Structure I
Amino acid sequence: MLEPGDRAPAFTLPDQNDEKVRLTSFKGRKVLVFFYPKANTSGCTTQATGLRDVADLIGDTVVLGISPDEPAKQRKWDDKHHFGFPLLSDPEHKVADKYGVWGPKKLYGREYMGITRSAFLIDEKGRIARAWYKISPKDTPKKLLAALEESEGDGGKKS
C-alpha cells in the first residue's frame, strides 16, 4: 500500500479519446488519481459526477480516473455525463497493480479479481499526499476538498 510521502508510480495510459496521458506531465500541480471498478455503473457514476460537480472548487488540481474499461466504453460514459476530466484505460491493470488497488474481491459469495475503489492525492512534486483505499463513491469529492483545504491552511506543508 502506498503511504503519504511515497513517490507516486508514474504511468502513461490512453484516455477516452485514445490520447496518451502521462502523470509526469502534471508535475507542479496537484493530481487526484481515482480508481473505479467499471464505467457506467451506479457507484462509479456517483463518484465521477461528484468529482465533476466540485471542479470549480479544486483550483488547478487535475482529476484522472482509471479503470480496466477500454477507451470506447469510457468515451460513451463521458459523452453521457460530461465529466470534464480524463478517464484512463488500464485493461491489463498494470497501473492498478502499482497502486495496490487490484486484488481479490467478493460479491454475492463469488470471488474474482478487480479494482478496489481508491483515490490518491499526489502533490506538486509527484509524491503521495493522501491515500484513500476502499473509499466510498460519495466520500471521494468530500475527502479531496478537505485535503485541499487542509493543505492551503498549512501553507501546503502537509500535501
Structure II
Amino acid sequence: MDRFLSKENAIKLLETNDTGVLSVVTLENKPYGVSVNYFYDEKTNALYFHSKPNGRKIESIKKNPEVSFIVFDKNEIIVNAYITHYQSTIVTGKATIIEDEEETRFYLEKFCLHTVPDRMDRFDAVVEGFIKNMVMVKVSITAISGKQNKDN
C-alpha cells in the first residue's frame, strides 16, 4: 500500500492545521522537540510561529538553524485492526528569527488571522502589550513530505 501523500496534500495539511512539533538540536547537541502553534504561508513557502526571545528553543535555533517540523491530522486508532489511520506532514528547513518590528507585526497578524480570526478586533490592544517581549520565527521550507494510512 502506498502511504505517501502528494506534495499538494502535504501542503494542504500544513495550511489547515495550527499546531505541530518543532525539532531542534540544543546547545548540548541533544534533540529537542516542542509543540508550537504556527501558520503556513504559501507565498513565502514558510512556517511562522511566535516565541519568547530567549530559552532553549530560540538559543538552539541561533546555534543551529536547521530544524524539522511535523504536523498530524486525522489520527484515529482502529482498535480491532491494531492500526492507526492518520495523515502527517514533515518538513525540514532553516529557521530565522525575524528582527524587524514591522515584519514581526505583519506575520503576527497573519498568525492571529489563522488561529483566532474571530477575535481580530482585539489584535492591536493585545499586541501592544507583548510585541516587545516576543519574536516571530520563520522556517523556510527546504523539503516536505507527507504520509498517510487510510487502510481502505
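Just so you know, all these numbers are worked out from the coordinates, no wet-lab data involved. The structure displayed is predicted, hence computed values, not measured ones. Cβ atoms are built from the backbone, for glycine too; each structure is taken alone.
General observations
- Winner on distance in nm of label points 7 Å out along Cα→Cβ at positions 63 and 79 once structures I, II are ranked, highest first: II
- Structure with the greatest value (metric FRET efficiency 1/(1 + (r/R0)^6) of positions 87 and 135 (r between Cβ atoms, R0 = 30 Å, to 0.05), set I, II): I
- Structure (I, II) behind the derived value 20.0 of mean count of other Cβ atoms within 10 Å over residues 95-102: I
- Structure from which 2.6 was derived, distance in nm of label points 7 Å out along Cα→Cβ at positions 31 and 111, options I, II: II
- Among I, II, which structure scores highest (criterion: Rg/Rh (Cα atoms, Kirkwood Rh)): II
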